[in-house]
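Input: structures, listed below.
Since every read-out is calculated from the coordinates, none of them should be taken as a lab result. Everything numeric in this text was worked out from a predicted model, so none of it was measured. Cβ atoms are built from the backbone, for glycine too; each structure is taken alone.
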Structure I
Amino acid sequence: MDVTLNKRIMVALDVQGREEALSLAKALQGSGCWLKVGMELYAYTGPAMIQELKKMGFPIFLDLKLHDIPTTVERAIRGYVQCGVDMINVHCSGGYDMMARAADAVREAGSQLKSIPKVIGVTVLTSMSENQFRQEMGVQRKLPEHVVALAKLAEKAGLDGVVASAMEARELRRNTEPGFLIVTPGIRPAWSEANDQMRVLTPYEALEAGSTYLVVGRPITRAEDPRQALERLWIR
């Protein structure tokens with residue numbers, strides 16, 4: 001198993017219960033990967049789940065996609081930092097002030113704990129197609145242009161990176177600083193199904209495009225052997 005490559009993988013624990021989450025975590029322990037705790041698992045287990053997973057040695061990305069008025073996001077994100085997560089996110093569409101205040105709050109709260117999480121912004125969900133983006137959202141500019149514009153705003157606001165499709169990663173790399181993080185969901189190895197993701201690439205395609213971290217869910221979590229599925233990600 002290539003631990004170096006696995007450090008670029010965030011396994012999405014999109015399950016409803018503590019036991020299922022811990023079973024997956026035990027199967028993946030020592031592999032080098034991150035674990036992503038999203039709204040589904042957090043709704044059922046809360047902060048205690050994060051603390052358990054941290055004790056098992058995993059870096060944790062808390063994926064709650066905060067989007068509210070700046071004051072509410074600033075206050076809420078301080079609480080989430082207390083969980084000891086390594087990365088947290090907000091929605092870029094909340095605007096500059098919301099993102100800037102979130103970034104400041106994370107760094108201030110994190111510095112008190114002597115561990116400052118990365119804070120990143122969601123651009124456009126990878127479940128959304130170009131057609132949906134135009135017709136349902138009513139945005140006139142092209143989807144990749146919108147993603148880049150939001151990423152530049154996020155960078156200006158002091159965020160560490162963005163969540164975006166790997167299909168936009170090359171353009172993002174050309175328009176942001178070298179250390180800017182690009183976290184890409186919608187990663188599907190050649191042997192798996194796309195499911196409800198629209199803008200997808202394989203793991204190697206995503207890394208070559210410039211992605212920093214790759215979020216992978218069902219191809220690993222619904223496999224009979226999650227550890228083996230993680231290893232199989234790197235089969236070309």
Structure II
Amino acid sequence: MFFDPLYWLMIGAGLLLSIWASVRVKSTFAKYSKLPTRSQLTGAEVAAGILRQAGIHDVTIERVAGELTDHYDPKNKVLRLSEPIYAGRSMAAFGVAAHEVGHAIQHAEGYSPLKFRSAWVPVAGIGSNVSIFVIIAAFFLGGMATPMGAVVGWLGLALFATATVFTLVTLPVEFDASRRALLALEMGHYVYDDELQGARRVLSAAAMTYVAAFVTSLLTLLYWAERLGVFGSRR
């Protein structure tokens with residue numbers, strides 16, 4: 001496959017999109033991390049305020065090491081914010097902190113896509129780890145051109161598809177969290193209009209990383225399907 005032009009065309013396109021999204025989110029975050037908000041609140045204070053505003057009192061806020069390592073832990077009901085966000089007083093800090101609170105609100109409300117994604121994590125983990133070995137075995141068995149190869153091939157593709165489904169369902173979860181974040185920042189009067197625009201750009205850039213992950217996974221799935229002979233050809 002390393003000498004296959006189709007491989008580099010399809011997988012390469014996904015890789016380039018992922019690199020572009022990563023560079024964009026880092027550059028946008030760096031830009032708006034330097035622009036302080038007028039309120040001078042920290043990201044942790046904003047997160048705590050939005051949680052109170054939403055009537056959520058059982059979620060704790062903790063610091064976590066690293067940069068852009070922010071996440072909400074639904075199992076332990078902990079909002080973990082990296083140092084630049086936890087203590088930051090910038091537009092970027094406000095946007096990221098509010099986004100993670102958006103996940104906490106989703107959890108509290110029983111947001112269906114979030115519940116599905118959480119339940120799907122172990123399925124996608126098994127599928128992504130095992131699928132490549134099953135697909136390789138299908139090649140040795142003749143792919144879709146032989147009965148046994150077809151059975152093993154479809155099994156391999158189904159296993160790989162579990163990871164693609166995970167990246168797909170992640171999109172509405174992340175977009176909804178950003179929508180909730182921007183609404184909370186505006187309704188809570190944490191930012192002025194120009195500051196809200198900065199937070200929106202940071203979250204929009206971050207969203208592209210999830211889009212890139214889905215596109216890359218889908219292109220990879222289609223590549224294996226084509227090479228196994230699903231679309232009428234096999235190599």
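If you work out FRET efficiency 1/(1 + (r/R0)^6) of positions 44 and 140 (r between Cβ atoms, R0 = 41 Å, to 0.05) for I, II, which one comes out largest? Don't skip to the end; give the middle numbers.
On the way: I: 0.55; II: 0.15.
Top value of FRET efficiency 1/(1 + (r/R0)^6) of positions 44 and 140 (r between Cβ atoms, R0 = 41 Å, to 0.05), among I, II, belongs to structure I.
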Exercise for the section: Please state which of the structures I, II yields -12500 when helix-only ellipticity at 222 nm (-39500 (n - 2.57) for each DSSP H run of 4 or more, over all residues; to 500) is computed from it. Expected result: I
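Mean count of other Cβ atoms within 10 Å over residues 116-123 computed as 13.6: which structure among I, II? Could you put the intermediate results ahead of the total?
Values: I: 24.5; II: 13.6.
Answer for the origin of the read-out: II.
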Fill in the blank from the handout: Note: relative contact order in percent (Cα under 8 Å, 6 or more apart) at 18, derived from one of structures I, II, originates from structure I
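Any idea which of I, II comes out highest on percent of Cα pairs over 29 Å apart? Mind dumping the intermediate values first?
Values: I: 24; II: 38.
Structure II gives the largest value of percent of Cα pairs over 29 Å apart among I, II.
As an exercise: Cα extents along the principal axes in Å, for residues 36-99 alone, calculated from one structure in I, II, equals 32, 27, 14. Which structure is it? Don't skip to the answer; put the middle values down first.
Values: I: 36, 19, 16; II: 32, 27, 14.
Only one of I, II returns 32, 27, 14 for Cα extents along the principal axes in Å, for residues 36-99 alone, namely II.
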